[in-house]
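Read the figures in this text as sums done on the coordinates, not as results from a lab. All values reported here derive from a predicted model rather than from experimental measurement. Cβ atoms are built from the backbone, for glycine too; each structure is taken alone.
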Structure I
Amino acid sequence: MNTTASKLTLVMGASENTARYSNMAIKMLKAYGHPVLALGKQKGEVDNVKIETNTDSFLPNSIDTVTLYLNPANQEKYYDFIIGLNPKRVIFNPGTENPELEDLLHKNHIKTEEACTLVLLRTAQF
C-alpha cells in the first residue's frame, strides 16, 4: 500500500481501546508499512505493538514522526521528552492543538503539522 519510505512513528496517548483514534492510528500506520512505537498511560498491546509507559524506552534521533493523541493539559509533562527525541515532525491530531508546544518545537527546528494522521495516511500525505 505504501509507496513512499516508511517512517518510524511514535503514537503518544496509545490505548488498547479499539474506539480510540490512537488505536486506529497504530493499526493504520502498520497497514501502510510504517514501523510504530507506542506510549500510553497503561501497558498493553495493539496489533503486536507494545504500549510502553516509560519514556526511557525511546531513543533520540530514531523517530521520524510523533503523532499526538494527548490533550494539551496532558502534553506538558512530555515537552522535554518530545524535544529530546528530535523527531523530524510532530503531528497534532484534532483536539491536541497546542500553540505553546508548537512554538517550543519550532524553536528546536522540529516541524509541526495540525492534521489527522488517519486522513494523511488515506490521502497519501503522510
Structure II
Amino acid sequence: MEKKYGEIAIEEAKLEAWENPSPERDYMIEITFPEFSCLCPRSGYPDYATIKIRYIPSKKIVELRSLKLWLNKFRNRYISHEQATNEIYAALYELLEPKFLEVIGDFNPRGNVHTIIKVRSDKNYG
C-alpha cells in the first residue's frame, strides 16, 4: 500500500529553527499540542496527551509546522510518559538554546490514573 503524503511528511519530519525576530527583548512563547499520542511500552495501548511548551527564546524560535510533524512521529512509538516528555524537552533545548524552557506532558487518564510530567530549565516545578 502506498503511503499518503501526510505519512511521508511525518516520517521525514525534523525540527527546524528560525531566527528570533525580536531578540532585543524577552518574551514568552506558549505552544499547545492537544493531540499527542504514543504507545505504552508495556501494553501497547495508545496513550494520549496534551503537550504544552513554554519558552523564552534566545537567538532561535521553533518553526511550528516542523514541530507539529515531529511530535506526530511519536504516535507509533512505544515510549513512557516520562521518556516522551523528557525527549521533547531535550530536543527543543538542544535546537533552540532558549533562556527558559518548560515542557509539560499532560496525559489523559487511563485505568483511572492521570499523569502530568513537567520538565523545566530552571528546576522550579511548583
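Quick notes on this one:
- Origin of the value 18.8, where mean count of other Cβ atoms within 10 Å over residues 48-55 was derived from one of I, II: II
- Structure from which 3.0 was derived, distance in nm of label points 7 Å out along Cα→Cβ at positions 56 and 88, options I, II: I
- If Cα extents along the principal axes in Å is computed and equals 47, 42, 19, the structure in I, II: II
- At a computed 22 (relative contact order in percent (Cα under 8 Å, 6 or more apart)), which of I, II: I
- At a computed 20.0 (mean count of other Cβ atoms within 10 Å over residues 24-31), which of I, II: I
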